[in-house]
Structures are given as C-alpha cells and as structure tokens.
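Listed below are the structures to be examined.
Just so you know, all these numbers are worked out from the coordinates, no wet-lab data involved. The structure presented is a predicted model; accordingly, all values stated were derived computationally and were not measured. Cβ atoms are built from the backbone, for glycine too; each structure is taken alone.
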Structure I
Amino acid sequence: MSDLSRIGVAIDASLLKKFDQLVGNVGATTLVYDHQVHLWNEKPTDLQHPHFHSVLPTVHVATGAEL
C-alpha cells in the first residue's frame, strides 16, 4: 500500500459534532467480494432490504479490475 494519498475535508463545527455523535451510535460492515462472480452483487442488496431501518447507506467501490 505504498501508493496512498491523503485528503482533507473542511466541515462546520456543529455538523462535525453531529457526525461524531452519529458515528458513535452506528457500526459499519464491509463486504469485499469478486464482482465477476455470478449474482453475488445482488447478495448485499438482499441482506440490506429486510433491515432498511438499520442499514442506511451502501457504497460500491470499483477496483482497477472493473475500470
């Protein structure tokens, strides 16, 4: 991982406080999978839908293999 970049974000202090409170109350689950495996990309959605009150955002990150 020698090819890392560091970025910075500016945010209003009151919004940062709210964000910090939210992060303190919410966990995260990370799924790493082979996007080429047939139908696997539907599994996270299948897991998310029954728990829509708890699972707020989802993010798909493309790797170099997909680009």
Structure II
Amino acid sequence: MFCAGALHEAAYSNGHPSRLNRLGIAEFDHSRSERYAKEELASELASAMLCAEIGVETKGTFENSAA
C-alpha cells in the first residue's frame, strides 16, 4: 500500500507549474470541484498502472484503486 500511495502522490507532482502545468494542480480551486476530481482520477490511474508495471500490485491495492 505504501508504493501505491507514493506513486499516487508522485503523479500529482508532475502537474506543478514548473512541469506539465496542469490546471487541476496549478490553479487549484477546491477539493470537491470537477477539476480536482479529474486530477484525483488521473493520479489513481497512474498509481494503479505503475503498481501493475513494477509488480507490486496486490488484491488489496487493486480493490482500493477500484473503489
């Protein structure tokens, strides 16, 4: 679970204005907005794919990502 969480947070970091400058990160409005929800989904998908790629995915991490 640590790897999944760390990868989830790492996916956020590339949205910083000095990197990809994604609006959901660079122009954060509030945590219940549609823009924030898209960023959350993108980070969760990135985490799930990276966990599967490096072989650390378990049934628990899969179910957490699916939820």
From which structure (I, II) was log10 I(q)/I(0) by the Debye sum over Cα atoms at q = 0.13 Å⁻¹ calculated, if the value obtained is -0.37?
-> II
Re helix-only ellipticity at 222 nm (-39500 (n - 2.57) for each DSSP H run of 4 or more, over all residues; to 500): value -20500 computed from one entry in I, II; matching entry is structure II
Who wins on distance in nm of label points 7 Å out along Cα→Cβ at positions 20 and 52 among I, II, i.e. which is largest?
-> I
